[in-house]
Structure I
Amino acid sequence: MNKKLKFLAMPLILAMATSAFAACGGGDASNTDTTPNTATDTGKTDDPTYSLPNFPEVKYNEDGEIDTVSYMERSEAIYDYVLGDFAEAYAKAFEADTLSERYALMAIAEAKLLETGVMLPTTTKGGNYAITRVAPKTISSVMWGNDNTRYHQAIVATELITAADRAALKGLYADAETSADYEKAAKKYLTDHGYELQDSYSLAYNSDPQTWDVLATSKAADSEAIVNTYDGLVEYDSKNQLQPALATEWTKSADGKTYTFTIRSNQVWVDEDGTKVADVTADDFVAGFQHMLDAKGGLQSLVSGIVVGVEEYLAGEAGFNEVGVKAEGNKVVYTLTDDCSYFMSMLTYGLFAPMSRSYYQSQGGKFGSEYNATAEDYNYGKDSGHIAYCGPYTVTNNTAKNTIEFTANEKYWNAAKVNAKKIIWKYNDGSITTKAYEDAKAGTTDGSGLNSDALALAKTENYNSKNIFDTYVYVTDTDSTSYMNWVNINRISFANTQDGALPSPKTEEQKKRAQTALLNQHFRLALDMAVDRISYNGASVGADLAAISLRNSYTPGVFVVLSEDTTVSINGKATTFKTGTYYGKIMQAQIDADGYAMKVWNDEADGGIGSSDGYDGWHNPTAAKAELDKAIAELAQIGVDISEENPIYVDFYYYGSAVGKARANVYQQSIKSALGSKVVVNLVEATTADDYYNFGYYNDEGWRMNYDLSNYSGWGPDYGDPQTYLDTFLGDGDGYMTISLSLF
């Protein structure tokens, strides 16, 4: 199996209701003696006699640089030890005979993943109080890909829209047959009710793109900006229906292995000034696909094993002419290894973006073995002035940590139907907790989520002589992004590798003891079940809504549903799940069978529909203490004594805004309340956004992750299949989120 990598979600340091965002180590060799080689057995935590394998040591060269071979060997050994059951269960899903069986087996695999305790689900995007000038449902809300951050269809009023008018607009949306019908109705409703419409949309952002090459990145901070500069083959409209974009039509072969797209004629690429640089051709999709494979920015594995020849090309065993992407006149043809049920849903993610071959080459770009992004003459994607545009906008201002301004592209094929002629991103690092709210109220931006501080103001302040909370505040929809608290099971770095910032306060002995304890499943589960997630989330969104955006799984429980009765084995017992059974219910069946206390699915949630969201299914102090007692007994067998006099110290790294501090304090107090003084949480505060991103989000290698525990990020799906989540935990470096555990 190969990873299907992608959408590393931004951390939630802002509560932005209408924006695109939800959301290392010390390098010093003296801090890197990390291996608790205290046993030789490879027994698991449930063995009668507890032991740990002799995990390989990480080595360093004479310059003090990490030896990647030894690090990978250690990562592989720890992965097999901690995540081996998940990997085995997940592999079985790819042997399924039907799509429903595949979903059921993936749910079982995810149950095994959650049981490891390597991550604690926390929240999703949305489910918070907000104010906005943007009409609801005028931006796609599709749960995967990038189209939910394309803003050209946004309908924006000059004044905040009341909650009552938003509710009426959502009713019009439900009644409208098409996206165009709703857009027309929404504009009429707003103007009939005294609103004026504006032709711009301003929103806050909290991290500048690190590259403008959408084919070379899997980070949301990059792709959420770049997606507004190009068009793909197809695009989801506000009704979440696929519509033609640069492809006017497409066909699928009878065996499901060949897709042919006809490319729209008379379309052009322009530079940042709007000057034509090339025509859009079918070959641009071929060039883009090859560049994506060459760049290896995390996207290539999404199509490895999906598109013919990709694995062989990446391994250097075949030329690109053997890859299943061809231009045939004005058509681009994709040849798949097999019928792929979710292929069309992948097309709205950046890996299928076109790229002007001639413009790329003019910026020093080369293909295949000649590709070298570090070459002196390579400028492609270095900034917004070194890409070509074929989408609704060009970037006309790109000032770091200040403003990114997108201006309507006059040569865009659908320019006449672009509602927002300008998209303006305003930087907000989250250090002032009420800034987003104040900016939205003043019209500097067009919307904001309300954290607890902003909510208090909204309840006392007026806008247009009306109380803001009573008149304008609404609750945002939740989405498919899943945020996690991560448990580092292989910590190598004890300060940010970029500059030595945020050093761990632990002694060398405390570091070694914590590393050993965090390899114990029961110890990890004790930490996870100790956290009062309602209070933790309430510190951000307020007590009133604290439960709404809670998520209890990695893949949302309602992400997919069985389309036929399906029988699978739950611990050796044939178990049949009926047509219409949600993915989350199958996860819970496996967890219950395994005897774990977490509740990742609740049949009574969401009005009896059932959900993995909206309640705290993990916080269980009694179970947490029981798990800690098991961990203490097991760790004692390998000479690790844990008591109130000799506790385990763990570092929780967080962003030092008022909200960040409040959440960190809840985390610390939850652990103390449930587990007593046998576990001590050190709070390590990042006082700048850069330090915060550097300890986690900006790192592309697991060994750089500088924390024991952190909430630094999450994951959003690339396409409509649970594989888009679960592939992020594949081994051998194939799963992107394993870096959050300091693996690979």
Structure II
Amino acid sequence: MTDFYIIVLVLLFVLAISDLIVGVSNDAVNFLNSAIGSKVTSRRNIMIVASAGILVGATFSSGMMEVARKGIFNPDFFYFSEIMVIFIAVMITDIILLDLFNTFGMPTSTTVSIVFELLGAAVAVSILKIMEKGDTLGTLDNYINSSSALIIISGIFLSVLIAFAVGSIVQYFSRLLFTFNLNKKFTWVNYLWCGLALTALAYFLLIKGIKGASFVPVDFVATVQEQTLTTMCISAVFWTFTMFILNHFFKVNILKIVVLFGTFALAMAFSGNDLVNFIGVPIAGFESFLAWRDSGVDADSYSMSILLQPIQSKTYMLVIAGLVMIVTLWFSKKARSVTETEVNLGRQSEGDERFRPNVLSKKIVRYTIAINKQFNYAIPDTWLDKSEKRFEPHDVLEVETKNAPAFDLVRASVNLTVASILIAFATSLKLPLSTTYVSFMVAMGTSLSDKAWGRNSAVFRVAGVINVIGGWFVTAILAFTASATFAILIYYFEIKAIALLVLAAVFLISRTFLLHKRKEKEKHKRLQLKQADNSISFSESIDETAVKVANTLENIKTSYNNALEGLLKEDLTLLKASAKGVESLKKEQEDLKYQLYNLIKRFEDHSSDSGRLYILVYDLVQDIVQSISLISETCLEHVSNSLDPIQKSYGEQIKDILEKVSRYLENLISIISKKEFNNLGVLKDEKNDLLKSLEETLATEINNIKHNSPSKRNSLLVITILLESKDLIAVAIRFAKLYNRIALPTEDSNHYFISKAKK
């Protein structure tokens, strides 16, 4: 039996390392987003500062997180074998859950996940124990520390509203003080603001960062807490005077100091406290194993009352964990994805939006605009005018370029300072909260107050916030449910269930890795045009669009073939492949629509025809995608609903159409790819013959409907295929006509093609 638990213990620590990797990939957003979003310095320097904070925080770690020992359940009601079931279920769940959120770039709370995982597994094991004893569920309260769990949960979710409100208010007055023009000379008020911000961050380090560390005397922390007001006043004077010296005499941008210091402080606090979200459970399991091994008592009889006593984490374990986190921070692409989500939701400029509007976001924006209008009526116009002038954006934030910051140093400073104050204040009152929730909601509050959510972006940003917050609730539900399910399986099937769940976790993480890799490739392709630094000429735009058009037509040909072949063979696999291809085409079309603005901005000043070329290509793509979409959807619906199979006469017609349209599209793709427009006349003849054939088939079908009474479903299906195929054929050749007219060796050909391309 000892060997079994040694295997479980080793597995716990292996899972802990994996959990550190996926955990820091998500929590990195808490301390990186402000520095990266404001581009306070190079990413390398930001990572160095954050890494230093993590290492120091790991060294000064406050020890064993109580929630893993007794915060959620009462350990004296459980035996060693049952505790290990809970711990292993929690760790497997945590890895899968956090990796899933990282893959989709959604920030979530590691604190919330660990709390609800412990709650789910503990409740499941408790119910199993109650059933075995024949007790009622009313005794569940003996096993679960319900009052502590309720305080933790309510405190976490209450922090969401408070963080958003405080962030909005502080940012509003900070912007009135600094404006967006940070190049102007600072006044004593600016120095005082920075001094107070650094005071708050320093206090945050004392209260949240090094509290309980073995290197810091307990009396020192107690004295700081007792003399809070005196300590902060002295600190404020010191920092304000220091900021004045650095800016006035050495021309140092003191806002950069605030942002970098805040990044260090939050990274240190994260490592020193949230670190135990990942290793707290394995350490508790390790201490439990040592106590059980030395007791000589059977695993099913040894009470875990030892977990009621404080357990100090081993310093070497914490340092190793800190190093794993630092390596992950530098190399994890998923950490960048999570950071980008928050930065993009708060960026000052407009641009491509990741989230699509939903019903709730639309209503929130609409009602907010109406309330704001009424509120403005009650404020004197002179006040409004003065306020608007203070909120006029600076040029660097209005231009969306590769190196432009998402927001400025004032907002970054407020994000870090307010988050630090709230976390420190809650800690001083011994109220639990999620650093992720606080950091994210403060950032969203400052974005709103900074007018980053304008009329053209608000509905998208609000939808993004709703999606993220919704994800938090999903975290709680999934964590509880999955952990409870895993605990039940392990309770009954032991090592077999553990092996199966670990293999499932490896499989799921591998799949999400591939999914994230594919998403990153797609994102890179979309950003290539957006982030291009150099303008392109008209000839370059011709080559660029020709390649895209050829690829689009190739995808259309594949989807068309899959749709009709799938219909004839009643093969859902082919039909679903066609539908998937159409969805990909729609996504490319949607991306092109949102890229048009950035594409046109890249063109040389005299190349206005390049912009018109892209617009016309987008228009043709929109038309042809609509046709292939209707064909694919109609065929899939017919087969998936198990309607009458295609009659033999119709089948011959569809085979003939498929063969001719495929050959036509192949010839068209070849002409555009090779720019061999001498063959365009032959292609036009082929198009005319094909359209004539479709017209004859359509006339025959109309005659059949009148006299032969064919299957209604078959007839309507064939008519749809014929009509949409006609449209597809007619639109497709316009691409070749467009590029042919561009190639005309006449002085005004670049203008001529725009007016004639669709004829």
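Read-outs: derived from the displayed coordinates by stated rules, not from any lab. From a predicted model like this one, the values you see are computed outputs, not experimental measurements. Cβ atoms are built from the backbone, for glycine too; each structure is taken alone.
Tell me which structure, out of I, II, gives 13.6 once mean count of other Cβ atoms within 10 Å over residues 373-380 is calculated. Checking each candidate, the match is I.
For mean count of other Cβ atoms within 10 Å over residues 109-116, which structure out of I, II has the highest calculated value?
Ranking I, II on mean count of other Cβ atoms within 10 Å over residues 109-116, first place is II.
When distance in nm of label points 7 Å out along Cα→Cβ at positions 157 and 573 is calculated, the result is 5.5; to which of the structures I, II does this value belong? For distance in nm of label points 7 Å out along Cα→Cβ at positions 157 and 573, the value 5.5 is produced by structure I.
I have 0.20 for FRET efficiency 1/(1 + (r/R0)^6) of positions 149 and 237 (r between Cβ atoms, R0 = 35 Å, to 0.05), calculated from one of the structures I, II. Which structure is it? Computed on structure II. For structures I, II, calculate FRET efficiency 1/(1 + (r/R0)^6) of positions 293 and 485 (r between Cβ atoms, R0 = 30 Å, to 0.05) and state which one comes out highest. When FRET efficiency 1/(1 + (r/R0)^6) of positions 293 and 485 (r between Cβ atoms, R0 = 30 Å, to 0.05) is calculated for I, II, structure II comes out on top. Structures I, II were shown, and percent of Cα pairs over 44 Å apart at 42 was computed from II. A value of -27000 for helix-only ellipticity at 222 nm (-39500 (n - 2.57) for each DSSP H run of 4 or more, over all residues; to 500), calculated from one of I, II, originates in structure II. When distance in nm of label points 7 Å out along Cα→Cβ at positions 365 and 581 is computed across structures I, II, the figure 3.5 traces back to II.
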